[in-house]
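Visitor: Each in structure tokens, the structures are laid out below.
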Structure I
Amino acid sequence: MVSYNVIGIRMLMLNISELKQIQGFPKDYKLIGTQTEQKKYIGNAVEVNQAKAIVSNLLSVLHK
């Protein structure tokens with residue numbers, strides 16, 4: 001990075017509310033547990049829109 005004159009950049013971690021938003025959780029969705037546990041729950045979750053698409057596809061196949 002120094003060769004491109006880019007200095008002073010550091011790794012920023014996303015907070016719990018940002019992670020929930022990325023995964024499609026409602027803003028008022030409450031998670032319990034420590035910060036580490038909450039990040040684990042969010043990381044193990046299926047993104048809401050993707051879950052809807054999977055279920056819709058399965059339903060259309062089952063109704064044929």
Structure II
Amino acid sequence: MGLEKMADMYVGVNTFGTPEQVVEQLRSQREILGCDHDVLMIPKYGSMSQAEAEASVRLFGEEVIGHL
């Protein structure tokens with residue numbers, strides 16, 4: 001399959017970016033899947049600190065959830 005194709009697939013199914021970008025990505029996924037309850041959040045990965053993960057969860061709750 002190759003690394004580049006794997007990276008493209010990974011990016012295609014994961015949400016990331018600004019709150020506005022995440023809202024748009026989730027809306028697009030909702031249209032494709034036909035459901036309203038498919039939000040999976042993994043707030044801490046790689047080398048993120050606990051503080052960064054907590055800030056990410058707060059930002060998601062404050063800036064994304066209300067739009068969905």
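All of the numbers you see were taken from the coordinates with simple rules; none came from a lab. If you're wondering where the values come from, they're calculated on a predicted model, not measured in any experiment. Cβ atoms are built from the backbone, for glycine too; each structure is taken alone.
Visitor: Given that relative contact order in percent (Cα under 8 Å, 6 or more apart), derived from a single structure, equals 34, which label among I, II identifies that structure?
Guide: Only structure II yields this read-out.
Visitor: Further question: Out of I, II, which one gives 2.4 for distance in nm of label points 7 Å out along Cα→Cβ at positions 14 and 54 as computed from the coordinates?
Guide: For distance in nm of label points 7 Å out along Cα→Cβ at positions 14 and 54, the value 2.4 is produced by structure II.
Visitor: Given that distance in nm of label points 7 Å out along Cα→Cβ at positions 6 and 30, derived from a single structure, equals 3.3, which label among I, II identifies that structure?
Guide: II
Visitor: Which one of I, II has Rg/Rh (Cα atoms, Kirkwood Rh), as calculated from the coordinates, equal to 1.00?
Guide: II
Visitor: Same structure, new question: If helix-only ellipticity at 222 nm (-39500 (n - 2.57) for each DSSP H run of 4 or more, over all residues; to 500) comes out at -15000 when worked out from the coordinates, which of I, II was used?
Guide: So the calculation was done on I.
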